[in-house]
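Take a look at the structures listed below.
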Structure P
Amino acid sequence: MARLKKRQRDILAALQELGGQASIRSIAQKTGLDVNGVSQSLGVLAIGEYVYYMSGRSGDAIYALSDKQF
């Protein structure tokens, strides 16, 4: 992934502030973004190996930061 979009950087920052792992819903609340948008962005970030899926479904799905620098 060449350059991260502002939304993606905001999501990564929120995930870091939330202790490195959090639900989609928690990230959405922290960033003020909607759950669907956060979910889509996390999918793209997972493809780029910035985050990885841990468990859960829908808004309760848990994602965690990978070791990749952003």
Structure Q
Amino acid sequence: VFKDYKNGKYKIISFYAKKARGLMSAYIIKHRIEDPSKLKKFTTAGYRFDKDSSDAKQWVFLRDEQI
């Protein structure tokens, strides 16, 4: 799940989430990732893995408000 900070809280913005999924796909291909845990290092476009918001079934990547 990709969430952006807007109006004081993190929420899913479908346009940005879709773009982030594409960026993560490119990251997987470029780095030849086979171990899913290595996705936690994904930081493209300002997203970062947030372990506090994540659980075993759903990983959350957060990004601060865009300037």
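Largest in FRET efficiency 1/(1 + (r/R0)^6) of positions 8 and 56 (r between Cβ atoms, R0 = 30 Å, to 0.05) among the labelled structures P, Q is structure P. Given -8500 as the derived value for helix-only ellipticity at 222 nm (-39500 (n - 2.57) for each DSSP H run of 4 or more, over all residues; to 500), which of the supplied structures P, Q does it correspond to? Traced to structure Q. Using relative contact order in percent (Cα under 8 Å, 6 or more apart) as the calculated read-out, with 33 as its value, let me know the right label among P, Q. Considering all the candidates, the number was obtained from P. A value of 19.5 for mean count of other Cβ atoms within 10 Å over residues 24-31, calculated from one of P, Q, originates in structure P.
Between P, Q, which one scores greatest on mean projected area of the Cα convex hull in nm²?
Values: P: 3.9; Q: 4.7.
Answer by largest value of mean projected area of the Cα convex hull in nm²: Q.
No value in this document is a laboratory result; all are computed from the given coordinates. As the structure is a prediction and not an experimental result, all values here were calculated from the model. Cβ atoms are built from the backbone, for glycine too; each structure is taken alone.
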